[in-house]
Structure I
Amino acid sequence: MAGSGRGIYVAIRIAAPLETVWRLTQEPDAHVRWDVRFSRITPLHDLAGGGQRFRYERVLPGHVIHGLGTSIGERVRPDGTRTSALRFETADRLSPLRAGRGYWRYAPDGDGTLFVTGYDYEPGWGRLLDGLLVRRLVGWATAWSFDRLRIWAETGEVPERWRLASVLRFWDAGRPRAARCERRAPGRDALAAAPETLATLEGP
């Protein structure tokens, strides 16, 4: 896939068991509660080679972006980590993201979990605007959502308490903050640590 060559990378440590983080990220109804990039995820059917096809939506003022995706997860790996690979695409001309691919990695870290994503995509609004604005916003939204997930997993505080407007509550130290995440990929290649399943995952 021809992308920007940079990709988006976000990592955060969550003081919760890996199984908890897996459940909150892999169950579609839970996923859309903390991840502002999605409004709805609807599983469609299993893939012949493993994994699942799904439909996603992002509700915007006056418009709903629709797209399709495929994903596959590895629950057992020799090093104790788990991974989930993803491919997605949309033909919606109003979507800032077209076709893309990426992964989630879950690594035990003492009494917590290191949760990492790396992904890249084809810009929907042109490379210039993507480089100047869209990619920065998408990276920020990913990191903000990851911290929103962390709060839910660690404290049980429901993510609906923290809507995007809460970023203006500067006095509230407990609000989600993108700055709590690591945003620079090792080696600056966001997809360098992608699992092998990403290379063989069927497209949407």
Structure II
Amino acid sequence: MKLVLQEFLSLDGVSQGPGSPDEDTSDGFTRGGWFVPYADEQFERQAGVWLGSADALLFGRRTYLNFARDWPQMTEHPFAPVMNGLPKYVASQSLTEAAWDPTTILSGDVPAQVADLKRRPGRELQIHGSSRLAQSLLAAGLIDELRLAIAPVVVGQGRRLFPDGGTPVGLRLLGNETTPGGLAIHVYEPTGQPEFGTYGT
């Protein structure tokens, strides 16, 4: 399977709490819900196309717990049958049980276990949100594609997908589009270490 990261970002790179004010208030974050005003029908259609390519889902603990709380109740949402029915994997060193079936808990050497999942038959293993997990898997060279939906807002605080001191990675743009709501959707594939040069030479 191809490992694909799908992430909502603000213009200043924040990935924390895009969906509601109380989605993730860790570390005193008070500006959740910043993505919602820009989500429109075109983006929902694109998200549905992406989800249709998934054969399994991969989450960090916090994102998994939020999704496991909400998606089983969202029976009228068009994505619900896929989200609730797909095999799910959650990376956690603390969870001992997971009620959102079918779910498998990955603990211990998570990158090695994800690498094993990638060797299984299938189309896409998709990471939704879960920025800390994404950082570790990007550093391990395991992510094959990044789909970033960038909202035209500067949040000014919060956890970022690409923090200071993170692993440098070169990327190649595979495609981009904008939506009427103002989202800029960029699709990249990692190319290894970035190149550096001097302007004008």
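Each value in this text was obtained by applying a stated rule to the coordinates, not by laboratory testing. Keep in mind that this is a model prediction, so the values were computed, not measured. Cβ atoms are built from the backbone, for glycine too; each structure is taken alone.
When volume of the Cα convex hull per residue in Å³ is calculated for each of structures I, II, structure II comes out greatest.
For mean count of other Cβ atoms within 10 Å over residues 19-26, find whichever of I, II sits highest and give me its label. Before the final figure, lay out each step's value.
Numbers: I: 17.1; II: 14.4.
The structure with the largest value is I.
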